[in-house]
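Every number here is computed from the coordinates shown, using simple stated rules; none is lab data. None of the values given here were measured: they were computed from a predicted structure. Cβ atoms are built from the backbone, for glycine too; each structure is taken alone.
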Structure P
Amino acid sequence: MYSRELYTFVIVAEKGSFLSASKELFITPASVMNQINKFENQLGIKLIERTNQGIALTAAGSSIYKEAKRIIRISDQAVAKARQIAMNEHQIIKIGTSILRPCKMLVDLWSEIDDETLPVTIHIVPFDDTPSGMEAMLSSLGKEIDCFVGPCDSITWKENYNILKIRNGKCEIAMPRKHRLAKKKILCWNDLNGETIMLIKRGDSPVLNQMRDEIEINHPQITVIDTPHFYDTNIFNECEQTGCLMETLDIWRDIHPSIVTIPMKWNYEMPYGIIYSKHPSKIVESFIEKISTNL
């Protein structure tokens, strides 16, 4: 908002020589002198006296220097204010995404309800579904990532994060395409007798704890193998390689090309929604509130 020559003049006045000013500005002393000459010619005023010891401001130069400092300060403040306004007008929502926790559902939902009264830009931030990747992502929630979508039955998550449920995901059974049950349209408990099923280990999920209780009490012919708290693609690979069954969700039906997912005659469902920080920014809070009122 002010000329390069004005800024150069201020630096020369403060440094006391063309050489010192050139080092501050990362240009040659000759370039500094040329800019000062140009500035004086534009104003038609002698601003600087050249001496053997450096430079000295004329009376007119001293007056211009004082006003230039004020002009630069006001100009910088105006630019900073304008940038803040622009940032507030169009803020960024950083949505995490991964293979098992894709952001498409949330992005599609926002596209449907966005009436441009909340000016935000969506940035997609990829993360890894592995247990270590999930831990790293969760530790960055509210910083590098504002929110993500996924199954949200975790007791720990409910204690440490905010959750907005979008829908319920149906619990189903996945298996290799060559499995004896793979052609069935729907399964019942008797179909699972003699099979081994992979299930998230007991503890953090009330829904899966209840499912495990039912298997252990009413269906002892079914063997349960524990898996980590967080599913990743390796779990699906293991299902295909071992020939075991695994508990999964309807939203993951197309995750693995060699795995089929079949509905089960039971009432187990997993809440699925938006997970975000306990202390979200104002724009994230507004974003979530707008989604909540339109669900």
Structure Q
Amino acid sequence: MGKSMVSHLMDAGFSAIVYSRTRGKAEGLLDRGAKWADSPRAVAEASDVIFSIVGFPGDVREVILGDNGALMGCKSGNVLVDMTTSDPTLAVEISEQARKRDVHSVDAPVSGGDVGAKSGTLSIMIGGEQSIVEALEPCWQAMGQTIVYQGGPGAGQHTKMVNQILIATNMIGVCEALLYGYKAGLDLPTVLRSVGSGAAGSWSLSNLGPRIMENNFDPGFFVEHFIKDMGIALAESKRMGLALPGLALAHQLYLALQAQGHGRDGTHALQLALARFSDVDWADRRTKQACHTIPNQ
């Protein structure tokens, strides 16, 4: 996602200095004129605005607050923008540490996956100082389509948790419905034509449903990252005294999916775990359906 997002910023006329733990992932950007830095700190030393998007809260802490992190290289007036889906309390901590150095901090997690990153249509949920957020409007417009300011530090991350909670239980419904349709002997693409545009419709059904039917579980968003997100949401819910049993169920189902070896598959691979619970070989079903259509000789 980061490569596509930087590419859109460059298309909008911004110069880029990039760092990645795996340099090969940045080669396309370097070929386009981006400059390489050897650390997040080195990026910050040569930049006005520093964007980061990594995997886990621990990575965020290292990349921004570590000894060689971006904050250590910031000058007065710099802006740190973390677009990782991360812990809201960490976003608040980063903001407090940045303020001590006269640096601004913004948390701006995104939704839309690899497709949204490539097309520049991400939904960006933003927390931080409003005047700073408004000053970065050309950057948001380059990367996203739905750009909404949510409030102070951590508000962007809290909004992303709302997003992930919605997706978690919706994905259970999508997978269970397709499993039911298959066992009932229905033609699933035909079923999707009937239900996809009504009250049962959703982005996950329309965009991931066909992938599930095709046994295409390539990741737009990794299962292991989704488990991380749900874990953050559950921890925040516990802190706030909330009981969210639907989210807890989804978290357990995805942990089972990861244990079955699908941690690096897309979130729609939940279909495989649910099918396994009912002793259905989902990957083999298309072969069986094809056999059923062969007329008797």
Percent of Cα pairs over 31 Å apart - highest-scoring structure of P, Q: P
Ranking P, Q by distance in nm of label points 7 Å out along Cα→Cβ at positions 142 and 254, the structure that comes out highest: P
Rg and Dmax of the Cα atoms in Å, for residues 94-133 alone derived as 13.0, 37 - corresponding label from P, Q: Q
If relative contact order in percent (Cα under 8 Å, 6 or more apart) is computed and equals 21, the structure in P, Q: P
Read-out distance in nm of label points 7 Å out along Cα→Cβ at positions 30 and 206, computed value 7.9, structure in P, Q: P
With FRET efficiency 1/(1 + (r/R0)^6) of positions 246 and 278 (r between Cβ atoms, R0 = 30 Å, to 0.05) derived as 0.40, matching label from P, Q: P
FRET efficiency 1/(1 + (r/R0)^6) of positions 46 and 102 (r between Cβ atoms, R0 = 30 Å, to 0.05) - structure with the largest value, from P, Q: Q
Cα extents along the principal axes in Å, for residues 222-261 alone derived as 25, 21, 18 - corresponding label from P, Q: P
Read-out distance in nm of label points 7 Å out along Cα→Cβ at positions 14 and 126, computed value 1.1, structure in P, Q: Q
